[in-house]
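Scrolling down, you'll hit the structures one after another.
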Structure 1
Amino acid sequence: MTIDEVSKLLKLKLKTAYAIVARGDIPAFKVGGSWRFRRSELDKWIKAQEKRGTK
């Protein structure tokens, strides 16, 4: 996935998505100069965030 797709999925502004990725909070990797995301890793990350929010 691209950062545009991730920002839409998470309902974030693109600038906020870039900030979160730059901090290393979301699992991502770079291809050339562009951030890429595996949907399976994002799903795991989302589930972990949900669990963290319920504690």
Structure 2
Amino acid sequence: MPAYDFKCSKCGKNVTLILTLTDYQRKAYKCPKCGSKRLDRRISSFQVQTSKKS
């Protein structure tokens, strides 16, 4: 599952949430500190793991 970085508009906390694509699309997430659903998505890096086959 992908990890998404957000900043809460209410309390200002930066959070990383691991969400399914369905939960992300439905906006079924909230700030773990204050419970607000007003989270702004932040740009984040990502990591890819590949097989060692060449």
Matching -2500 (helix-only ellipticity at 222 nm (-39500 (n - 2.57) for each DSSP H run of 4 or more, over all residues; to 500), computed) against labels 1, 2 points to structure 2
If you rank structures 1, 2 by relative contact order in percent (Cα under 8 Å, 6 or more apart), the highest one is 2
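Bear in mind that the values in this text are calculations on the coordinates, not laboratory data. No experiment lies behind these values; they were computed from the predicted model shown.
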